Structure I
Amino acid sequence: MKYRKQIKECERLAAPYCITKGKKFRLKDHDTNDTGEVKNEQHSKKIIENRAGLLTNLQEKLYAQNRWALLLVIQAMDAAGKDGVIKHVMSGVNPQGCDVHSFKTPSTEELNHDYLWRAHSRVPERGMIGIFNRSYYEEVLVVRVHPTILKAQKLPDPLITKRIWEQRYEDINAFEHYLTRNGVVVRKFFLHVSKKEQKKRFLERLEDSKKNWKFSMADVKERGYWKDYQEAYEEVIENTATKHAPWYVVPADNKWYTQLIVASAIITTLEELDLSFPDVDKEKKKELRSARESLLHEKG
């Protein structure tokens, strides 16, 4: 009874932020400071404490069953809390069943392949949770905001047309559909932070010596393209939100709420897979009974 109540709570918390059909999606309709039914950080901590072990148990079943894989794509503006989400939400998960990959500037080898190649090679194995900290979506975000990057991708000139972004949306949708048909469940998260909150976090990084290492002048430079990025994200979600690979547009001005919603969405997704620990056959059970008897009668 308690378990079902916890799952229902996760579903209720995550549902308002799930976008399965992007048509007419607008970021202005989504409040970066929203906290839903959660009153404050203490309330959030209580919810997390009450469901302790839930994600761990589901991940263990996913790993043991070895049929499904879960790919979590996390996208956001700088300082929106991507690293914190990964650290806190996945803290109770067995490291053997989880793989995190951060996508940096493409290497020479990666530029010699199609843009999805490096992402496909990092798709999680069956039984695993894979996390993309940034992803192939950078190809329709940062590359769109800075189109000169296309020149480094060695594409034939005739292929760089006005339809290139529309074509990339089509490619990404086909890629995610392909993964879904092969047992890789895709869930995408946009951590929606306000420009005001980003400024506050940048200043914290400058003023706190323990956070200085996180700051980069490139972050400030990219902040100058805020409007362009917001438009790019809006169009990305509008064109790539589907029922089989939905986007969660998660309010990110309050880190504690962001982490709660992401965790709730992951738990809901895993629960939908109807996971269970594999049953062993008669021969295996006989072998286990024999091993038990041997251990019980062991001398010393």
Structure II
Amino acid sequence: MINEKIIDSFRVPPGKKIRLKNYATDWAQTKELEELGKDEVKERAQELLAQNLKDLAEMQDSLYADDRYALLLILQAMDAAGKDGTIEHVMSGVNPQGCQVFSFKQPSAEELDHNFLWRCMKSLPECGRIGIFNRSYYEDVLVVRVHSEWLDKQQLPPGKRGKSFWEERYDDINAFERHLVRNGTIVLKFFLNVSKQEQKRRFLERLDRPEKNWKFSVADVNERHYWDDYMKAYQSALSATSTDWAPWYIVPADHKWVTRAVVADIVTSALRKLDLHYPKMTEEQRQALAEARRLLEAED
């Protein structure tokens, strides 16, 4: 496990306004890490990731068998921050039957006819499963806040769209997530914090490599013009919706090995805290198993 002090440095304190410029995007999140040096930190991170992936595979089996809890992971980030790669690597060892991944793009006409939480609500993981949201209902307080004209497409009653409007959406999100947690869904939220310089490098890489051209869109470059607006929207949303029951973690994303190690450790640590166990057999069930054994051994 990563030192709890380091994990605390990633967690957004409930009720506290944060500034993203105070959170590192590279590997040197704390003085302790700086003193170790990049090579040592990277080696330890890779070892930790390997162990956590092994543990996660085992705990997923217990989660499924226990059938009392679900785990919801929410990933939000600027383009090219590594959401897809994080999902792929952190979940590489889990059973696909127990893991569901949903990516939320621009809402459809049907989705716009419902409240902004609806399309994600119907994709929530059931008990025993891990659900992953690649983007989520948070888009409606992030990209929609940056491009407020998109609100015109949502079927909303008349009213002002000022500060109180967004605060009410934060309230809706907090109440929704509290409801989920009260009913057995563990909610963990990750903002992959990539720098503008690293995003540019990754965009250029997508242009240089033909097999990655399909991931590139001119719209992604246009969105860079709104970088400061996005940072303000993220700061506001993270500050307002990081709670004791559904915390936000600001994870450095300039180095993919950092991102994957941190996310995997937080996920496995959360599962370790649950009282997961395999169902105990009743006396009647044990007798039924004994009878099944007798019948099998009596066959020719």
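State the single structure among I, II that was used to calculate distance in nm of label points 7 Å out along Cα→Cβ at positions 203 and 227, giving 0.8. This figure was derived from II.
Of the structures labelled I, II, one was used to calculate distance in nm of label points 7 Å out along Cα→Cβ at positions 107 and 187, giving 3.1. Name it. Derived from the structure labelled I.
Read-outs: derived from the displayed coordinates by stated rules, not from any lab. On a predicted model such as this, the values are computed, not experimentally measured, just so you know. Cβ atoms are built from the backbone, for glycine too; each structure is taken alone.
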